[in-house]
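Read-outs throughout are calculated quantities, based only on the coordinates presented, and are distinct from any laboratory measurement. All figures in this text were calculated on a predicted structure; none of them were measured in a lab. Cβ atoms are built from the backbone, for glycine too; each structure is taken alone.
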Structure 1
């Protein structure tokens, strides 16, 4: 399945042109390998309003299926990406950041310091990724295999997650 991707990099230095966005490039490369096409990309300062407005622009103007943010998920007072995401989403998807933290915790105890969230607005999934390229790669390796299926369901094009049921395809109901 082809899916439309938006990438938002939260970086004060990047927005001022003082730092190259390596994490955004890694996201673009990895999603392309899994059927994604980057249709929107922007580097914004670590600012709640700028992040929120960019997410909404990607959802409504660019009609993306998924937004990946990179950066702004730590403890710094300027790290507000999760708060911006929470201001936009209607439903949370806690399994995504839980899986990312579990995998990266195998490599560093600092993984528990990530405040990343994931959620849905309309038919768009938003996922917060870390700000460094290695962390982005490790997190995307965890979620990209399941992403096309989740996006198909979100768009109303796919079936439910159960591939087989033990009772010959029929759900059993038991009452006490």
Structure 2
């Protein structure tokens, strides 16, 4: 064990913290104005997606009077709302569609080398989650917040290969061939 001297001369164990490497993507930054007696008062809202490129991804929404504070709040909320994105050979395991309010998102697995064919919010989520090949179509309302929520509904509804094999009482090799 490594020992080092503290400021007061005592010996103590040196703590090594491994900071997890996260990818943080800003999806939307919005400025709103409130008219008050002295003029306009601006506040900001930020929608961010955070992932570790290993299948964990989350989103957060933060509001503040300062841009950097709104982004920081949204990133903190995103890190607390991680869910597991099942990735199989760089793509998703099966085709899925989900809706949130008036936004609908369709996700399809793609062959290796296809890349992420997706628009704004869906692309940010897939890149942060570690998916390299996927096809997607965003249908209905283009609200970025609702598209993010619909994409996370898709992810929640996706079936993980290991869990599916366990439920069916088969091995992973029997299931995928």
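Looking at Kirkwood radius over Cα pairs in Å over structures 1, 2, structure 2 comes out largest.
Quick one: helix-only ellipticity at 222 nm (-39500 (n - 2.57) for each DSSP H run of 4 or more, over all residues; to 500) came out at -11000 when computed from one of 1, 2, so which one is it? That value comes from structure 1. Looking at mean count of other Cβ atoms within 10 Å over residues 102-109 for structures 1, 2, the greatest value goes to 2. Looking across 1, 2, the calculation of relative contact order in percent (Cα under 8 Å, 6 or more apart) that yields 23 traces back to 1.
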